Structure 1
Amino acid sequence: MEAEERDSIMCRNIKPLFNFEPTVTDDEVRAASLQFVRKVSGYNAPSQANAEAFERAVDEIAGITRRLMDELTTAAPPKDRDVEAAKARERAAKRYATQAS
């Protein structure tokens with residue numbers, strides 16, 4: 001797998017969090033923050049020597065992300081998580097069906 005393809009797959013793991021019903025949970029914020037730190041650090045799991053800095057970065061980014069989610073506003077109606085998940089599954093099925101051909 002080429003680096004560019006691998007990077008785009010990793011980026012897909014970070015999901016939009018704003019303007020969904022129900023609102024984003026702290027677990028979802030933390031998961032997105034973890035994916036971001038993994039991406040920028042290049043570590044899926046850091047060594048013991050880097051674990052403290054890695055976890056601190058995840059915690060700080062989660063806090064910043066939570067504040068951002070709490071402060072953003074929109075006039076658009078919230079999106080339904082189940083509907084958006086179904087759309088994503090449909091897109092993935094089409095994408096992987098074409099790649100398999």
Structure 2
Amino acid sequence: MADNNANEYSTVTLSLDDGTECECAIVRIFPAGDNNYIALLPLEGEAASNDEVYLYRYTEKDNGEPVLENIESDEEYETVADAFDEELDAMEYEELYAEEDAENEE
């Protein structure tokens with residue numbers, strides 16, 4: 001995974017099945033069920049213009065290297081998508097709370 005210092009987020013470059021590469025922003029790593037998952041937002045191409053988010057099962061090797069695995073079943077994907085929706089709600093809440101704190105400090 002590459003850290004892109006020019007922006008406020010980390011990025012990862014995915015090698016897609018068709019042989020192309022896609023740079024994605026890491027939105028969040030979150031738990032769902034018994035596994036951790038990662039949400040990636042493509043930064044270019046058709047997926048980026050459609051605001052698509054890629055969801056993968058996320059683990060790390062013993063040396064800390066990240067491993068992304070495809071979500072194989074519709075049932076697992078539904079569980080992960082619901083958990084990601086909850087994460088988005090939590091992120092929005094955190095942003096609102098941070099804005100209120102900033103306003104109160106002024």
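In this comparison of 1, 2, the computed figure 11.1 for Kirkwood radius over Cα pairs in Å, for residues 35-74 alone is attributed to 1. When helix-only ellipticity at 222 nm (-39500 (n - 2.57) for each DSSP H run of 4 or more, over all residues; to 500) is computed across structures 1, 2, the figure -12000 traces back to 2. Here relative contact order in percent (Cα under 8 Å, 6 or more apart) has been calculated and equals 15, so which of 1, 2 was it run on? Of the options listed, only 2 reproduces it. When distance in nm of label points 7 Å out along Cα→Cβ at positions 19 and 43 is computed for each of 1, 2, the one that comes out at 3.6 is 1.
Throughout, read-outs are computed from the coordinates displayed, never taken from laboratory work. These numbers were taken from a predicted model, which means no experiment stands behind them. Cβ atoms are built from the backbone, for glycine too; each structure is taken alone.
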